[in-house]
Structure P
Amino acid sequence: MAKAIACGLNNKFELEIIGRNKQKLESFIKDNNLANTIIHATNKINLQDKIVILAIKPYAFDSFKYKNKANTIYSIMAGISIERLKNVLDSEYYCRVMPNIASLVGEGTNIIYTQNLEVEKNASEIFSALGKCIFVEKEQLINSAGAVSGSGTAYLGIVAEAMIDAGVREGLSLDSSKEIVRSLFSGFAKLFEIKEASEIRLDTTSPNGTTAEAICVLENRAIRSAFIDAIHNANKKANSI
């Protein structure tokens, strides 16, 4: 996510990136064409009056040292509550954000929780550069939304891989199968903006047709329950961190 955010905000905001390993930081800057970005190789973060995006793994949160008081902390760490943030670092405002890796291409989904209207406005300005901003009214819903959206690109990646493999099994070349599935995802996304998911399914499914036969197999394999259970367990994991 750090890569997606840095690339998405590059040339839109003045960026500083802090990490513990200088070589990795330099490679990160070079590989992602972030030439105008300032880097600091340290585990000590000076928060003084800064707007900070904590794009680190939850397990690494306590491995950094934080000094002075930030203007605003935007944390994308799953499972780390605002209360826990307050216990470790000082800031005028706190905000939790759950983005996803589609931010890399400006099509991300950013789930945001804050109790301050000014921070909400600023969060919209920053994270709309990465995609769509959706605000939730309770902090615990960040983990719920993250289980759907933050992890969702991985679920869809599995679906895409399976459909590509299925196309190859039925005789398509790998390139053709990839092209078809990419086009399918793109078309579905636009269609989903104007139709409900159930409506799309019904519009595609003729009585006793090929789609009905395929859906019968998926339902027999409990695909809905698998997704529901997967998202439920992702949420449980976030809540246990």
Structure Q
Amino acid sequence: MSDTPLISVIVVCRNPGERLRAALASIWTQQPEPPELVVVDGASTDGTRTWLETNRARITTLISGPDRGVYDAMNKGITAARGDWILFLGADDVLAGDRVLAETAYWLRKTSAGVVAGEAAYADGRVYRLPLPARVLARNFVHHQSAFYRRSLFAENGSFDPALAIMGDYDFNLRLWRLHVVFRPLPLRVATCGTGGLSDAGRWAGYREEIRVRHRYFPVWKCWGWDLLSVARWLRKKFVVR
């Protein structure tokens, strides 16, 4: 029998503070057993590295050192992971219950899809799930905190673009979509996410990068209306929500 795990969970961080402890605790308490866990620490200076070392026995692979950003760190995690499926959990996110990975495994063993995405719920009440049909031009249509990717997809289609700072997952999802990889919804809530993270902070840099990624895959005439909507969403978050 193969000793390849079904699921690998990758957590990348840099100076995450106390939030990381809750994220990893939600992985370690999974029943009936924790998954393979890969932690990529971007040379934290807030004591995170020392704390991780004290918990080294509960981490399958620990990588620590400077990186070129979050997607470079995620690529390091992909290289180290052995599972058939990969979940990227943020350092300020937690798994939604101690059996969520066991329940997910049931669906993963049945599907022929390349990406399976459940619900991601934010602490402020927002809930995101995979829309069908996917509105790929509108914005990133998959939240990686609740999405399981076949590991083979990265070997076959390349990894995340480390030149992108915020929308590397949108770029990767569009790449898969253009290659006709199948995305399927998962009828489970996978993760509860903290607000104000890298892609949720409402900075113009994120919306600008969203527009840039969109133009990589679609002609200008298809993009301009959605580009205007991206600008409107930024204005709303900047001046209305705040």
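Just so it is clear, none of the values below were taken in a lab; they were calculated from the coordinates. Predicted model, so just to flag it, every value in this text is computed and none were measured. Cβ atoms are built from the backbone, for glycine too; each structure is taken alone.
Listed values, structure above:
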| item | result |
| --- | --- |
| Winner on mean count of other Cβ atoms within 10 Å over residues 97-104 once structures P, Q are ranked, highest first | P |
| If helix-only ellipticity at 222 nm (-39500 (n - 2.57) for each DSSP H run of 4 or more, over all residues; to 500) is computed and equals -10500, the structure in P, Q | Q |
| At a computed 14 (relative contact order in percent (Cα under 8 Å, 6 or more apart)), which of P, Q | P |
| Ranking P, Q by distance in nm of label points 7 Å out along Cα→Cβ at positions 33 and 81, the structure that comes out highest | P |
| Label whose coordinates, when log10 I(q)/I(0) by the Debye sum over Cα atoms at q = 0.07 Å⁻¹ is calculated, return -0.22 (choices P, Q) | Q |
